[in-house]
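**Q** Each structure below is given as structure tokens.
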Structure P
Amino acid sequence: MNQHLGCHIHKGDTGAERWSVFLFFFFPVLSFGMAYYFQHFIGALPTRIPMLDMSILILATYRIIRLFVYDSITQFIREWLTRGNALMRSLGHITSCPWCAGIWFGFGVMVFYTTLPEYFILLILLSVAGAASFLQTLSRMIGQASSALEK
């Protein structure tokens, strides 16, 4: 697999490439399907999200991406997916690429937020963990830059 901006490209793996193309085209269909669901079964699409809620959604999505793409606790999931059939390898690609995972997990967080508002506390928990992860990463970068300047 080639690496480009954190993404792994399936060069030569035509089965995984086909599934990636399918998932690429499936995403808008899924999005329009959710819009149809909201319009016809819930009554309206959400048109406004309060700024605080949006901040929580962003941090929750950030934490889920870090969990699946970078954390060692989910390494076994990424390895299991990359050893499976073509669909599994394509899903493994999604879970090892922050850009790919971002769009899918962001979609999932939005669906969770709009369909299960009674569980918003779980998104708050993820956002607190996301903020802590971000601050830890930032402080580590500052420490490394400071050490490099001292040398």
Structure Q
Amino acid sequence: MIKIFLSLFIILFSINSIANEISAIDAAKELNNGLVIIDVRNVEEWKETGIIPESKLIQMLSPKGTIRNEFISELLTTLGEDKNIKAAIICRSGRRSSATVAMLKDQGFTNILNISEGMLGDGNTTGWKNKNLPLKECIEECK
């Protein structure tokens, strides 16, 4: 039942945030212009692929596959009070990040983008990792 709710939640919020997307390449370019990137994958995913340097790591899901109780409060703390802050959200393929963008829009944030291809994209040519964009091994952050 919980997984069904989560799936519906992600689908509904994904539809709402289609216009708020940025490609992995454009997000990498914007890092130099102060873009905040928040990675909502889990620790195992961070260890598997590495993490974007200077990104903020906030796990969306618990080990049971439900949204963590602390997720929204951690996002809000990370983003601060400026509702116009420019930030981009990334996950594995774009679903969790799209839902996160919609949640933040509901909180009044106006400049939050979904990195549409996610970290792995289609597994071949799309996604942050497949575009050979900056990554670092997740060591300290993954303890």
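Readers should treat all values here as calculations from the given coordinates under stated rules, not as data from a laboratory. If you're wondering where the values come from, they're calculated on a predicted model, not measured in any experiment. Cβ atoms are built from the backbone, for glycine too; each structure is taken alone.
**Q** Given a computed value of -10500 for helix-only ellipticity at 222 nm (-39500 (n - 2.57) for each DSSP H run of 4 or more, over all residues; to 500), which structure among P, Q does it belong to?
**A** Q
**Q** Here's something else I'd like to know. Output the label of whichever structure in P, Q has the greatest value of relative contact order in percent (Cα under 8 Å, 6 or more apart).
**A** Biggest value here belongs to Q.
**Q** While we're looking at this one, here's another question. The value -1.03 for log10 I(q)/I(0) by the Debye sum over Cα atoms at q = 0.18 Å⁻¹ was derived from one model only; which of P, Q is it?
**A** Derived from Q, not from the others.
**Q** Further question on the same structure: Taking mean count of other Cβ atoms within 10 Å over residues 45-52 from the coordinates of each of P, Q, which one would give 9.0?
**A** P
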